[in-house]
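Undergrad: Listed below are the structures to be examined.
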Structure 1
Amino acid sequence: MGKIAAVYSGSQWQYDLFYSGKYRPYFDTVIHACNLQKESLSNCDVLVVPRESNQEMLLLIKNEIIQFLDNGGTVISFGEVTRPWLPKCTWEDKNPRFMYDGKSRWDKGELDGKPYKMMIPKHPLFKGLEIEDLQWHFHGMFHAADNTDVLLKYGEEGDIIYLDAKNFKGRILATTLDPEVHAGYGVVKKTQKFLDNVLNWARTI
């Protein structure tokens with residue numbers, strides 16, 4: 001069973017997520033972003049990087065992250081990648097904006113014209129999920145590198161979830177969805193289905 005470490009950058013919702021009754025058992029270690037240069041990633045098998053993480057601090061340990069991946073570790077990244085800390089990642093600041101009415105209803109706007117598409121529907125990350133369970137909003141788009149498996153696309157414009165399990169001995173799971181944010185805030189409960197699958201998958205790899 002993989003040992004999971006999470007990066008904590010000081011957001012209240014991150015703290016609430018990492019120490020909540022439901023999700024606390026998943027995180028063996030919580031590393032404050034300010035301590036990333038002091039901590040050894042060799043002490044964990046999986047590094048979870050939530051949205052709103054300190055990108056500058058992550059960039060400072062890019063070489064350590066590459067070594068972690070080359071040693072067989074797994075990096076799970078949520079949300080934007082605004083600095084080039086994630087190897088072989090191309091992120092674009094382009095995304096639709098949606099309105100949430102507080103009653104679990106979204107005005108999906110552009111999504112009606114450019115729907116999400118599951119590229120590998122039988123992947124364990126999608127276990128028990130319908131496409132509707134992945135449609136709330138996202139934070140930019142990826143253009144996945146060669147030798148990666150794109151799991152979820154937004155029309156033909158870009159990639160929302162990809163898995164890179166071939167460019168390193170380990171793997172990168174990157175998504176611009178933010179289920180961990182909503183779990184931390186305790187709103188939009190449907191996003192937790194995907195988060196649960198990600199964390200359960202992380203425990204088994």
Structure 2
Amino acid sequence: MEILGIVILSLVVSGSATVIAGLIGVPAGAFIAIKEFRFKRLIIGFVNTWLAFPAVVIGLLVYIFLSRGGPMGILGFLYTPYAMIIAQSILAVPIITALTLSALKNIAKDTKDIAYSLGANRQQMIFTILHEGRFAFLTAIITGFSRVIGETGMTFMVGGNIKGATRVLTTSIALETMKGNFEIGIALGVALIFVALIINFILQMLQGK
């Protein structure tokens with residue numbers, strides 16, 4: 001039962017983080033790809049830089065903000081699933097944004113000319129680009145989820161790996177390995193791989209449809 005609870009919490013935390021990151025990253029990536037504006041190159045450079053940001057540094061910053069003396073310490077989120085969701089969301093946003101941006105840039109080049117040649121207005125052109133990019137959006141979300149569900153250090157830092165409260169698959173594997181319980185660590189590792197494969201398979205099936 002304990003392992004089941006750990007698996008469920010892993011899915012809730014990483015799933016919630018991916019949804020939040022998707023709600024931010026997909027529209028942001030689509031806007032940057034379709035809209036022409038000043039400092040566009042600068043914004044793309046910022047996204048790419050954020051993409052390379054070490055997860056442990058994100059964990060440190062979230063820890064500082066949520067700690068008792070931090071700007072958001074009053075919320076009491078540190079060492080709760082909320083802190084883990086916040087940190088994982090921050091990690092996933094640039095991944096989803098960058099993949100959405102990259103895919104739509106290529107789609108937009110071809111779709112713009114075709115849409116305008118068929119007499120479409122700007123709104124119809126944008127809708128066509130977004131419709132053509134729907135599979136790219138799901139690919140970005142799959143990638144984001146795969147990244148965050150396997151994150152250990154950052155999740156441990158802000159969650160604390162508290163039994164029955166913030167212990168997820170990755171932190172459980174790290175703990176059992178440090179204790180020398182390699183059999184349990186391997187079993188949890190297999191569970192993590194299985195869960196990730198199942199979720200990705202479901203998302204891939206949705207993408208196929």
Structure 3
Amino acid sequence: MISVKNNFERKLADIGVRDSKLLSRRKRESLYGMIFKIATEVKVDKIYPNEINEAMKTGISLNELEAVHFAKLFDSMKSTVNTLYLDSPDVIAEKFGIRVNMSSMKPTKIVGIGQKRVRGVTYTKIVSQHKADSRYPVVSAASIIAKVERDNEIERIGEELGIDIGSGYPADSYTISAIRENMGNEALKRHVREYWQTMRNIKQTRLTNF
């Protein structure tokens with residue numbers, strides 16, 4: 001999550017900031033440091049597999065967990081934020097904004113949804129949309145920071161385990177092969193989400209082929 005002054009957002013677009021999925025890893029890494037120089041504040045949080053597993057055991061969805069972490073990051077920001085832009089993972093875009101609103105300790109208001117307001121209190125407007133990372137440079141910049149951090153974390157895990165785990169995405173054949181071939185590796189299991197459809201598919205394939 002990043003905060004920028006209104007007149008600085010244009011600078012993000014000028015240096016080539018855009019949806020991280022449209023940029024090469026080399027380009028993202030070159031923009032990473034430049035974003036830190038432009039931003040007023042940058043906050044990074046990580047959700048590890050064990051936390052996801054524990055949450056989902058109790059019926060908390062990944063979207064709900066992400067909303068809690070987003071709210072925590074927002075609450076920890078020292079700079080004044082007039083508008084909080086969110087790239088919503090929910091099918092109904094506004095739903096994610098509502099979840100962040102409910103989890104935050106700061107006074108916030110969902111754009112487009114009527115809410116009771118307290119006179120004299122300054123609210124941060126929440127804009128929760130699909131594909132916000134391709135619409136707003138500040139969200140694009142946050143997506144770049146997140147992607148670089150994730151790539152570095154995946155690389156660190158691969159080096160720690162001595163296994164080529166690829167990108168960690170379900171469409172990556174290296175990732176699928178690494179998990180399938182190392183199902184008995186307890187060290188690897190610590191880095192894999194238990195409640196993950198890809199993991200269920202791998203386990204089902206092993207049972208079928210047994």
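No lab work stands behind these numbers, since they all come straight from the coordinates. Quick caveat: nothing in here was measured; it's all calculated off a predicted structure.
Undergrad: Given a computed value of -27000 for helix-only ellipticity at 222 nm (-39500 (n - 2.57) for each DSSP H run of 4 or more, over all residues; to 500), which structure among 1, 2, 3 does it belong to?
TA: 2
Undergrad: Another question, then. Computing log10 I(q)/I(0) by the Debye sum over Cα atoms at q = 0.12, 0.13, 0.21 Å⁻¹, for residues 30-93 alone gives -0.42, -0.48, -0.83 for which of 1, 2, 3?
TA: 2
Undergrad: Given a value of 50 for percent of Cα pairs over 21 Å apart, for residues 38-149 alone, point me to the structure among 1, 2, 3 it was derived from.
TA: Computing percent of Cα pairs over 21 Å apart, for residues 38-149 alone on every structure in 1, 2, 3 gives 50 only for 1.
Undergrad: Have a look at 1, 2, 3 and say which one yields 19.0 for Kirkwood radius over Cα pairs in Å, as calculated.
TA: Source structure for this number: 3.
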